[in-house]
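Structures follow.
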Structure P
Amino acid sequence: MKIAEAKKKVKELRQKLQYYAKLYYDEDSPAISDFEYDMMMNELKNLEREFPELIDEDSLTQKVGGTVKEGFEKVEHEVPLQSLQDIFSFEELEEFKTRVEKSAKEYEIDKLKFIVETKIDGLSVALEYKNGEFVRGATRGNGQVGEDITKNLETIKHIPKKLKENINITVRGEVFIGKKEFEKMNEQREILEQPLFANARNAAAGSLRQLDSKITASRPLDIFVFNVQKIENKEFNSHYEELLYLEKLGFNVVPVRIPCNTIEESIEAIKKIGEDREELSFGIDGAVIKVDDLYLRQKMGTTAKTPRWAIAYKYPPEQKQTKLIDIICQVGRTGAITPMAILEPVKVAGSTISKTTLHNEDFIKEKGLKIGDTVVIQKAGDVIPEVVEVKAQKRTGKEKNFVMPTKCPVCGAEAIREEGEVAIRCTGIECPAKSLRTIIHFCSREAMNIDGLGYKIIEQLIEKKLINNIADIYTLSLEGIASLKKNGTKFAANLADAINKSKQNDLYRLITALGIRHIGTRSAKILARKYKTMDNLMNANIEDLSMVEDIGEITAKSIYNFFKSEQTIDLINKLKESGVNMTAQEDENVDNRFENNTFVLTGSLEKYTRQEASDIIEKLGGKVSGSVSKKTSYVLAGQDAGSKLTKAQNLGIAIISEEEFENMIK
């Protein structure tokens, strides 16, 4: 490759890496896999090695990615939190061995020892203790300067507030979310229709870098400590000795640490970790090989970015061929019907794979999958296995095309794919597969607002088979509710009162609670005002519904089809029998002062939740939008307002404070 061509390629790689690093480190929202990023970085390193005149101090090969997030105090690390040099083959490990042996010989160290540890897939932090008391914690940031996240770290139970010795020490650890905890957290987010986290690492990073420590406290964060950064009045000879001392102090120390006498033993340790990583309760993205002798470490020193005495081995994604025996469909808790590949069992990256998701109908078409195909399965690190490609040349002619179902495989209700969506969904409101999701939405604050019936209580009621669907809420007994808690009599009485109170709700709340696709609170209010009763709404035709304000053709079809479903009719009849109100309540004092005005809310309000502020605006005839445009009338800006505020300023839209909003609604 000529220098001009190399220069162009280096510039392209640096721009891409800067973009992906910003998403990964600063926004905790990766756009590509770790392996793809590593391969891109490796290509850049090789080019810089071949053309050293192209090396730039601002290149990500020369520094740690990550910046300090606005809203956090900066912390300058007394001892830099460096990253590690990544390698992808055992041949590269031989180069590391040569470097270490050369240094050992130079400083007359006869016996080399190494420690091989798991490379935890999380967010690196420094914990500072004075006289044994936890005084400050910070993120790695760019290695030199991080973010003060002390309050957030204090919410993690495995970070001791007081050590077992009164010592001044700074340690380094990795905050992570365990595999099972991550799955449970994403499952809850899916049910609550919140964006899913891409992976456990970014979930941990996003949770730890919250400006509100209450959010951090609600996340299942954990930590492993793996290094002494600085310590006063105490000396160690080896890294292994340090780790034992950290345990003695009360830290949760990295559990997988294998002492090795040679690089050959280190290779065997790496292989062993790779074979066993499926059994680990936490995710890893490689193994770390460290020189154990602290004197030799000191003499070997560091580069601007990485220590010379340690290296990280990244496990390559392993691929295997197997047979696609069948494709079955599973119904998720939001009603999405997901095709699953049933595979001839094959061992990939340490675990036996017999099934994996095929995501959606489009994925199957893009890959050209047929039942009976020979397919390539890949599993990189600890991610979910995926079908990479089809070996079409191995087809025999007996393969079968797969067709997505038109009926829900669980309840038999119609399954539809709406325009602009990739998922096919069950339309049945009484479908057992999505009962938890539908009941949670039904009871939520913006819907029937049943105080006390939150996620965990509803989950318990379903597990104990006290309820199966929405209608069962209104047949709950005091004894059944009380059984959920020790001495639960008062809790049961309060919840029973809240359930009975919900029967008197306005019709719009019931319409919202039914979870009709495309129908939110505002549309529900419009429908309630227009049709007055549930029966009138259920009998409306598509043409009539299309004429209603803000109800387009797609939404009209969604409403019509929903109310023609046997499951919906059955539910409404049960709710009527339980005494749930089916009529719109007349608003005696109509105040439309915000009519023809659209509001956008951004930032944190002190006196109102976003839902409360939205309800007030809509009650006064206004609209609430999620995005700023030229049609926006006002932007209500609270603390830590973000890009919406900036866009409003650029467009010259009126920006109001919470105090100004209160004056407008008096």
Structure Q
Amino acid sequence: MNVKKLLAVIIALSFMIMPFTMAYAAADAAGVMASPLAAISATQGADKAIASPQKVFVDGREVRVEAYNINGYNYFKLRDIARLLSGTKSQFSVDYDAGANTIIAKTGEAYQPVGGELSIGADKSAACASSNWVFKVNGLNVNASKYIIGGNNFFKLRDLGTAFGFAVAYDSSKNAAVITSGKISLVFNDSNYAVKTSDFEGKTIAYRAYENIVYVSNPVDADYEVMNIYIPEEYFGGKSIGNYNAETAPIFFPNMVGGYMPAKPGSPGVDNAGNPNAILMALSKGYVVAAPGARGRTLQGENGTFTGKAPACIVDLKAAVRYLRYNDEIMPGSAERIVSNGTSAGGALSALLGATGNNADYAPYLEEIGAANEPDDIFAASCYCPITNLDNADTAYEWLFNGINDYDFRGTKGTLTEDQIKVSNQLKAMFPAYLNSLGLKKADGTALTLDLNGDGTFKDYVKSFVIASAQKALDNGTDLSGLDWITINNGTVTDIDFEKYAVYATRMKPAPAFDALDLSSFENSLFGTAAVDNQHFTKFSQENSTKDGSIADAKIIKMMNPMNYIGTEGTTTAKYWRIRHGAVDRDTSLAIPVILATKLENEGFDVDFMLPWGQGHGGDYDLDELFDWIDRITKK
């Protein structure tokens, strides 16, 4: 259809709906009205709505309000909710622009009644259709589910809670929707900042610091479910930094998690030697930084229950991503370019965040804490020494270190007992079956497998990464002549003795390394429950437990392992990955990051994987290379 014909149709439609205009324009008291044209279309292709029989309680007070149930959720008129919350910390004003089909609300402002609020008329469920009205809160286009019912816009109650800061729950004993005011609005407050400066490489970096922003509307622990957001000052003046501006700048998303402990959000800084941390360097390069805190395994509520057991840590990081996506329109930086970063347990969470985007397994937990109803996939994941694939980490550890009986664990040196040696032998024997079940392949199609002794193409593949690491070190001038397990011919590393390499790296942990038989590991604590501090997470350790320990719920174990989600249906896995595991890092087996990187590559994702020579357990040691990688992938 050409432009002239389209204009003719629009003019004709405007005459058709004119008799309805005065009636609908005066009826806003019943709720924010849909346009006359939308009201007519509401009778066609309608979704099914049912007049809701549920009671409604607001801050403990029962109220009567017109509501409809659609797909299991309650929908209400915006003005009714505004009237019910008037005078509370969750109050908001309502206006609308009928010409632009836009509903306008502002948080914190007193609601001005227009008459007709809270009136309940006849059942209008027969006329129900999706609404195309724009919904703006504090200038942000809010993605709220809404329907036109009987000519009025009805909003999903939970979406309104996200925007205006009230909690929504269901009381089955009363068959009631329960609204609690005074919670957290997830609409970004762009005036709540301080201008700060940091010196870096002879220049002063100015940035706006939005700190301790609660990123969920119903936090379990508001001391940890918070995020620091740092934005270069140049972006508020329309300037660019390098190739980036306020629209295109990547959002660097570093978590501070270690040992699956609770973590506060990070901030820009330098170490004792004057070296910048990752946050400061990211700002210097023009990135927006969003540093989230997260709950961890040791947190307890006032009543003594545990509040940070799995999957709380990954659920919190997903909620922080959703907050960024929710506010993408009004915040500098592109939420389509979120790059996570973490080390150790934080590296594992970065991998889990990258692998599990938008998977429905996490949805109930996100809804419970009041996360924004937005996607939670990310652009890229940077993972330093990820302590991941926990339910298979014990077998992988013994595959590498079996036969090495001396260990140095958290400053305590010891030698495996006879029972521990037996456990090591059993766990090593279990690893090939797991590895072979993955169906991994090299880039040339060669199947990566192990025989019953733990030898095979996969072992050779792991060796190849150690050889490449040694070669790079040799090329950079490192003297490797004292290492008798490395074969060098004419400046080329041609082979290594893998068993001697394992002795050189040394064993750190006794057997089992992760799911301790006496429930003493960090990971046992991670898999506890609200009432139980420590649980097993492998069948082997549960069956051989010396404490009669219970085993964690299978779904929770699944949700903490990225291998279960990479490239699966219903999941949006990050396209780009950077994985670094030190060549002498023995906190987990080399097999674990190799398996992760290979699985990602086999599923078609872009992976940059290395074992840096001489590097132990740690991260952020190669920031120039990290940010060069981010710059490259954002140009693709």
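Bear in mind that the values in this text are calculations on the coordinates, not laboratory data. A quick note: this is a predicted structure, and the numbers were derived from the prediction, not measured. Cβ atoms are built from the backbone, for glycine too; each structure is taken alone.
If distance in nm of label points 7 Å out along Cα→Cβ at positions 306 and 522 is calculated from each of P, Q, which structure is the one that comes out at 5.2?
Working through the options, I get structure P.
Out of P, Q, which structure matches -10500 when helix-only ellipticity at 222 nm (-39500 (n - 2.57) for each DSSP H run of 4 or more, over all residues; to 500) is calculated?
Computed on structure P.
If you work out mean count of other Cβ atoms within 10 Å over residues 146-153 for P, Q, which one comes out largest?
Structure Q gives the largest value of mean count of other Cβ atoms within 10 Å over residues 146-153 among P, Q.
Quick check: 29.5, 92 is what I get for Rg and Dmax of the Cα atoms in Å, calculated from one of P, Q. Which structure matches?
The read-out comes from structure P.
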